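Undergrad: In the part that follows, the structures are each spelled out as structure tokens.
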Structure P
Amino acid sequence: MNKSDVIASVADSAGLSKADAGRAVDGVLDAIRDSLAAGNAVRLVGFGTFRVVHRAATMGRNPRTGERIHIPASNQPKFKAGKALKAIANLPDEPSF
């Protein structure tokens, strides 16, 4: 499912036009993006948590040459699925009798 599929699904389920649903989806994504940029977590109960995690600088190796390289510190966005989302993802495809 891509972004336009999500917009179409939101439009159908909420009774909105695709243009309005597109603005709503973009608004949600912008709110999540802005919150993460400010260093805040976004908790959606029943879905999951978006947060920013700091990764320390490390030394790595170029796999082709074996040369040691410096990997700088960075902040990485992370997502942890909530309990309800995990349960939905682990439903069996076919009933077992």
Structure Q
Amino acid sequence: MGEERQAPDPTRRLLRVFGVKVTDYEERMAGILERAGSTSSADELADLAKEALELTVDLNERLREITSHVLATQSRVLGELRAAVERAAEPEHG
């Protein structure tokens, strides 16, 4: 039973991290927009824009990780399926 509680598989881990990042992004961007709506200071608006940019870059990195993982999984599965189809189509020898 102890072996069943191994580290989570990469897909679940990536999705969990991504979900937290998206939620954090939404909350923090809402705060940035709220603060932006209540200031007329160019310096403060520039700081808010910089913070929004940094949050977006971080979120995009996580999105790239998820996308890369999904595409790699699709490629692996379809490659294995193609190989199985090709083996099945080969004439039997023996």
Structure R
Amino acid sequence: MAAKKGSAADKFNEAKARVEKLSKRPSNEQLLELYAFYKQATEGDVAGSRPGMLDLKGRAKYDAWAKRKGLSKDDAMKKYVATVDKLEAELG
């Protein structure tokens, strides 16, 4: 796939639209990866406390986001776009 022109933010916004049009649902692990890069790109490092033991989904999302701590918003946008590109190739 040829590199597209435009800023990281433009590519990020375009990828957000493309991810909603995937023909198959990504796995939970793939969804967590997308979530983590999205949150890092839009909000920066994770804040607040980790959800309690009974909130398994919340804990998984928090942990996935926390793994990206220190990643710049620009780099998180690029990784989000790359992940969407990979999902499109795998899932259509």
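Each reported figure results from applying straightforward, stated rules to the coordinates on display, with no laboratory input. It should be emphasised that the depicted structure is a prediction, and the values quoted were computed from it without experimental measurement. Cβ atoms are built from the backbone, for glycine too; each structure is taken alone.
Undergrad: Supply the structure label, taken from P, Q, R, corresponding to relative contact order in percent (Cα under 8 Å, 6 or more apart) with the calculated value 19. Can you show the working numbers first?
TA: Working: P: 19; Q: 36; R: 43.
Value 19 for relative contact order in percent (Cα under 8 Å, 6 or more apart) corresponds to P out of P, Q, R.
Undergrad: Here distance in nm of label points 7 Å out along Cα→Cβ at positions 19 and 51 has been calculated and equals 4.1, so which of P, Q, R was it run on?
TA: P
Undergrad: Tell me which of P, Q, R gives -12500 when you compute helix-only ellipticity at 222 nm (-39500 (n - 2.57) for each DSSP H run of 4 or more, over all residues; to 500). If you can, show how the numbers build up before the last one.
TA: On the way: P: -12500; Q: -30000; R: -20500.
Corresponding structure: P.
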